[in-house]
Structure formats: structure tokens, C-alpha cells
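What follows draws every value from the coordinates through simple rules; no lab data is involved. Note that the structure is a prediction, hence the values are computed from the model and not measured. Cβ atoms are built from the backbone, for glycine too; each structure is taken alone.
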Structure 1
Amino acid sequence: MRSHAFTDEEVKVLRENKYTAFVSNSSIRFTLEFKEMFLEKKKEGVPARRIFLEAGYDVDILGTSRIKNLSKRIPKEASAPCGLHEGYHIHRKRPEDADYSRMAPEEAMAAMQREIVYLRQELDFIKKIIKTDSTGGQKQ
């Protein structure tokens, strides 16, 4: 099992893989294409280690813990409101600031769907506050 930093040579090897979006001595991020492919193969029952091998990665460089963590993280990311993404995801604290007219139609649709989820959560929270206030701090 291996979870320590990559050597400079390992970084060079990992960077050459087309599915690597970013790699440093301490972390690796994968392309959206890899994450989508990983999900499809995982649904077919292919083990995570084999998926990495077929994608051209040296599983000894990545290590068992990274592979296990990623096989948990990708499905979790896919089921999140913002879905799969490449690199870091920037959370908008105020979705009403989004200018949908400047976005591509697919991107605007996804942003609107995220905003709907956010607004529903916000509304549920406000309802709970109102309910608590109207009952004198006691649940009904």
C-alpha cells in the first residue's frame, strides 16, 4: 500500500498519461473523460485496479489507497448536484449572481439545475426556522 508523495520521475510518468489533468508530488487529478469512463466500467463490474491498468496507469505508482479512495470519490462526485467535473470545483455561495446568457446552453442548464437544488435547500431551511419559531422552540 502506498500513499506517500510521488517522486519527480513518477510525476513525469503520470503527466504523460492522457487521463491526467494535473499531477504534483503530493496529488493527482484526473480528466473528466477518465472519470466518465471509470464510472461506465465500474457499472459493468470492472475492478478499479483493472480500470487504471487499462487506462495506462502504473498501479504501483498510484498505490492501493489512492485507487480505493478514487473509486469511492468518483461515484460520490457524480451523484452530487454539480456532477462530475475536472479539477477543483468552485462552489458559488450566491447562485443568483450567475449570468446564464453568457454561458453555453448545456452549461447554463446545469447551472440552473444547481441553483434550483440550492434554492430548494434554502427554502426547506427557512421553513424549519419558521416552524420552530411558531412552536416556541419546540418541535411538533
Structure 2
Amino acid sequence: MEDLYIECHKKLMEFSWRVIRKSRCNLASLGFAWNQYSVMKALEPGESLTVSEISARVHRKNSNVTPIVDWLVSKDIVTRISDTADRRVIRLRLTEEGVKIRQQAIEHHDDFIRELYQALAEDEMQDFLDVIEVFLDKVQ
């Protein structure tokens, strides 16, 4: 039998990639790539953020977020507005339609996640979270 540590790691990675693949497929059914969804979700209704602020929230470089913002603008989900204090600064805000689309996408994805984990009983989910927390503490 293979080293138990290696086996645990392989299973964790397999699980992780399966969940990522299923999540991407779920979002694709709504017409979003994972990064597009993440950027849209990072922008709360009623707030306006710069690309740098959004980039920080999604842990991506500005150069990676800008084309996503362009796509969201082209779909009328997000609009660009001038900053009231400094007109040189451009902020991004969800459109009225964008607020609805964002909410529907979040609800759809949250339902998908609940369905994915419903095979676990509540105490099993807590055990799972406890084990994951140990690993997160170890790999900071």
C-alpha cells in the first residue's frame, strides 16, 4: 500500500479538482466562467469599486480583472462611473439588471453547493470542516 500521507494528498487533490470542474460546469450553464462570476460576486449591490479594489477582493492582478470587467460591461451587468471626488478615477457599479443577474447566479450556485454536500450529515460536515481547518492552519 502506498504511503498513507501520499494517499491522503492524492484523494484531497482529486476531490478538489472534481468540485472545481463541477462548479465550473454549473457556472457555465449560466453563461459565466469562474473568474467572471467571482468578479461579479465581489461587487456588492449599491457599491462602486475601482478595478484595483475588485482585484484585491478576488486575489487577481488588475491586468487579469480588466478584461473580465470589459466583458461584464458588454453584457450590461456592470457600468463604469466617474469617482465623485476624483474624476480621473473610474469606478464600477452593478447595473439594475446586473444586481438581478448577480443574485440569481449566487442563488443558483449556492443551491448547487448545497446539493453537492447534501450526502453528508450535519455531524459529518462538521468533522470535515474540523479536519480541513487543521490542514489550513498547517499550510499558511
Structure 3
Amino acid sequence: MATLYPIILIIHLFCAIIFVGYLFFDVIIYPNVKKMLGAEIESKVSSAIAKRARKIMPTCVLLLLITGLLMLFRYVGFDVGFFHSNLQKLLMIKVFLACLIFIFVAISLSCAFIFKCRNPLSNIIHPLALSLAIFIIIFAKLMFYI
């Protein structure tokens, strides 16, 4: 596992960049672009973005989850404990926040692919996920310094 850790970390970081980048675009940049476009163009652009995101993001989130779990067991577990050090405490907070994001993704995907309905959380899910992702990034950096 130790020899694979750098590869797993790189995959995790690339997926995180894609995921957080998409959220940042959707929450911060795209709403301002919407205002400049007409309703017809905005509808086409939104549809094209959503169609592409539905192909990329589930795989990206799944890889984030798998690689995150693989890396998690390097720092926590029954043999080393779960909350003994500050690193472990911050890591477990990150895990909790990531689980919340994963629940949001599961709700979105279920609405889109299983229930074929509009997501009831669609107005708040991306801003909330972006906020949680920002905290995850901050905790990721603080883990090794506190």
C-alpha cells in the first residue's frame, strides 16, 4: 500500500480539482454568465453543461470516495486509533464533511437517474457542497500543522 499511496493521492487530487472546480464554476461564475445570455441561449448552455457533467462527475466522485477511503486507513484505524492526535481529529471531520457531500451527490443522482424527477435540493446543493469542500481543503492543509 505504501508504494501505491502517491498514485492514489494524485488520482484523489485530480478528482478533487475537477469536482471543486465544477462546483466553483457552477456557484460563482455561471450565475453571472446566465444574466448576460438570453433565456434561449442560457437554456442550451445549461443543458449542454449538465449533460457533460452527468457523464464525468459520477466517476469523479466515485474515484474521490475510493481513493479517500484507501488513504484514510494510513492515518486511522483500530491499531492507530481514530481520535488520538489532532491529525486524526481533523481527518475525521473531513471524512464527515465528505460523507455529507457524498449524500448530496447520491440524492442528485437518484433524482436524475432513478426517480426521473427534479432534485428538491437543487437550489442549495451546489453552494452547500462548495462550502463543505472549502472546509475540507482547509482541514487537509491544517492536518499536518496543528
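Tabulated results
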| quantity | calculated |
| --- | --- |
| Origin of the value -25000, where helix-only ellipticity at 222 nm (-39500 (n - 2.57) for each DSSP H run of 4 or more, over all residues; to 500) was derived from one of 1, 2, 3 | 3 |
| For mean count of other Cβ atoms within 10 Å over residues 15-22 computed as 14.2, the structure of 1, 2, 3 it came from | 1 |
